[in-house]
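The structures considered in this document are given below.
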Structure 1
Amino acid sequence: MNSNINLPGFEEVIVNKTEVIEDKFCFYVEMPVKEHPCPNCGALTLKVHDYRTQKIKHLKVFERHTVIFYKKRRYSCVCGKRFAENNPFIERYQRLSIEYNQAIKIRSIKGKTFKETAEIYGISSSTVVRRFDELAERTIQEEPKDLPKAIAIDEYKGDTKEGKYQLIIADAVTREPIDILPNRYKKTIMHYLKKYGANVEFVVMDMSPSFKAAVQQALGKPVIIADRFHFVRYIYWALDSVRRRIQSDWHDYDRKKCKKMRHVFHKHSEKLTEEDKWYLKRYLGFSKELKTAYELKEAFSNWFVQAKENGLGNILKTKTSLIDFYRKVEQANIPEFKKAIKTLQNWQIEIVNSFAYNFTNGFLEGINNLTKVMKRNAFGFRSFKRFRAKILLTHKYKKVGVHVG
């Protein structure tokens, strides 16, 4: 007697019986008899040769593992060829249904580890890895055809067989990862950009001399844009260095308390609470040099805010104001700040470009954060190829849920 139950993906299937065996749902199904073309001669046939029962793992039903017992039919043709009937739910030589395999592939991307995915679906880790590799091979290109007009590059610590650090390249407009290079060597970056970077006009990066040299030698004269976070922190580092040097001579209580309250030096003056202002006034009163260093930091913060408002229209004003800041630092004669502005002067064109063009590397830092979490969850990846696929597929399927299965 046929059941009236309908399973997704099994709409054309006849369900003969359902039962529960050892907390597993068991469905006994078969396909309706219909004419099939012979794969050998192409003639249509209805002649049934024999039946075989195939056990198939399927997605959970009501949180119970599900098994399909498929009464597979084979047809025979007048030419002597025998062949299995067509069905919509399992591929040839498989023991897992099509939907089950799809769910495993998605979970292998979104899940923490391959082992965790294997435990959820009741299969081996090697099966999950194989499904992941199949999806990666079909979905991810080994190399892109051409890079877009604006790209962002950054390194991350991968610790694969290829090297300690890898380099990620992303589209600076869409903010989607494009490719990952096995290392951050200048020669590797140059070769890659020469091969695929014919259309590149803008490159966003941190303040790495080797990155800058590789980009310039490979692409000629693209517009290089320094990421704002990376040049702003030099001023904050300078202020922090001054604070640590000066507070080392203070009484233990004030030295420890100043270290604990160091965030008051970093906050913009307009965002300080009354308590923050009290501590700031107290510690700046201990040292004229520390007070001057703080005033330089505030001057740089005001320049930064004004530079963002200026944009491309008043870029000359932004550059002039930055040169004025250099003069203030020279007059203050604080070693830590003089060292910081040397770096800013070396990267002045790239820094000014960051306000002329609305590109940033901030989204890449977020991607790298997620990459580090993936690596930590998996206790590292030895295979660069698989780690690369994991990163790229995670962002490709980031809007796909893992509720199936």
Structure 2
Amino acid sequence: MRVFLQALGCRLNEAELETWSRDCRERGYVLADSAEQADMVVINTCAVTGESVRKSRQLIRRAHRSNPTAKLVVSGCYTSLSPNDNGAELGIDLVVPNPDKDRLIAIAAERLNLPAMPEAATEPGENALLGRGRHRAFIKVQDGCRYRCAFCIVTKARGDERSRAIADVVDEVNVLHASGVQEVVLAGVHLGGYGSDLGCDLKTLVEAVLRETDIPRVRLGSLEPWELSDGFWSLFDNPRLMPHLHLPIQSGADSVLRRMSRRCRTTEFRELVQQARAAVHGFNITTDVIVGFPGETEEEWQQTLTFADELAFGHIHIFAYSPRAGTKAATMPDPVSREIKRERSQVLHALAEQGRQRRLAEAVGQSVEVLIEGRRDEEGITRWSGYTPNFLRVEVTAETTADLENRIVRVQLTNVADEGDRLIGTLA
């Protein structure tokens, strides 16, 4: 039984793919490299924007056209928000709602009458991540969100907040580490809300993972900049917790943040960034910004540019606002024209690049540990690539015949590449 898994959208969708891959292996299913090679295709869809919906439908159609005999199983936010769409027209055999995603492979096996595990199946717990060329794994620790930002449809699709038990997360980390994975990323729709239904919090979870596992590197996924508990920054005293956070701000103008129904203002966000950078030298903060939110004036836009320039983010994920039916923002007056959104996006991209260059330049001269994730051979020279603890890309030229793949090595950072997209280093 060959299964092809594909995700569109957020890191949480990627984390769910990791879970499904492990469930497949435990049932003796083989992971296929393409839809054409598969007996069953599983697609995890997205609906964060209208464009995401279009891409989700396109992905489903393409999978069905490429292999019409394969069973087509679909889940994710698109299917949850559009349950009345004609699944048969798209070639879908089974839709698994978001609340049942954790059991998707078992549900598919039962309802589609898939073959039982053969005698030569993989031992339960064996992991396929390294076989797929992966060095880090995303672990879904939380789902759902209690808040309703004006632009967000995903919280409707994902439902109420639900957290995994700490013991389950710790067990999964230990299984992954035993299989060779060097780094895990704890992810959730509202990661900062972890434990709201269990009587604990994210800090408690991270402490347990650091205490009860030996995996070398732990990262946190996208984290809303509120609800960080007292003592949160002390977690980074442990060097195994990587000093990088993605904290979405969405706008640098407080008036826009109010219209967005965001629970954080620029002053509070600035304080969080200052606390992070005080906790660990070189702490890397990345963020999201929505350009052209309804009613965004030139003055508000200039406030966003000033804020982004001041904080010098390591990366800015830039979204040009597009209305999403079912959200409060879709009914707001004074839409921003497409031309202005495009112009503003270009300006912000240039400013974001300046911030990234500042972060890369500040790292030159340091000696850091890098998780090697790939290699390329050029003109007889082997160049290895990976990421620093604060998630800066590094390329390493090493005069060694040793295979450095999936190893953590100490690297002396010597300069920024001419292309400006990575650091250059040598083995320390």
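The table below lists the values:
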item: Per relative contact order in percent (Cα under 8 Å, 6 or more apart), the highest-valued of structures 1, 2; result: 1
item: At a computed 4.1 (distance in nm of label points 7 Å out along Cα→Cβ at positions 287 and 311), which of 1, 2; result: 1
item: Identity of the structure behind -10000 (criterion: helix-only ellipticity at 222 nm (-39500 (n - 2.57) for each DSSP H run of 4 or more, over all residues; to 500), calculated), options 1, 2; result: 2
item: At a computed 22.2, 67 (Rg and Dmax of the Cα atoms in Å), which of 1, 2; result: 2
item: Structure with the greatest value (metric mean count of other Cβ atoms within 10 Å over residues 23-30, set 1, 2); result: 2
item: Value 4.4, calculated as distance in nm of label points 7 Å out along Cα→Cβ at positions 151 and 367, assigned to which of 1, 2; result: 2
item: Which of 1, 2 yields 0.90 [FRET efficiency 1/(1 + (r/R0)^6) of positions 199 and 247 (r between Cβ atoms, R0 = 35 Å, to 0.05), calculated]; result: 2
item: Mean count of other Cβ atoms within 10 Å over residues 103-110 - structure with the largest value, from 1, 2; result: 1
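Any read-out appearing in this document is the output of simple, stated calculations on the displayed coordinates, not a laboratory observation. Values in this document were obtained by computation on a predicted structure and should not be read as measured data. Cβ atoms are built from the backbone, for glycine too; each structure is taken alone.
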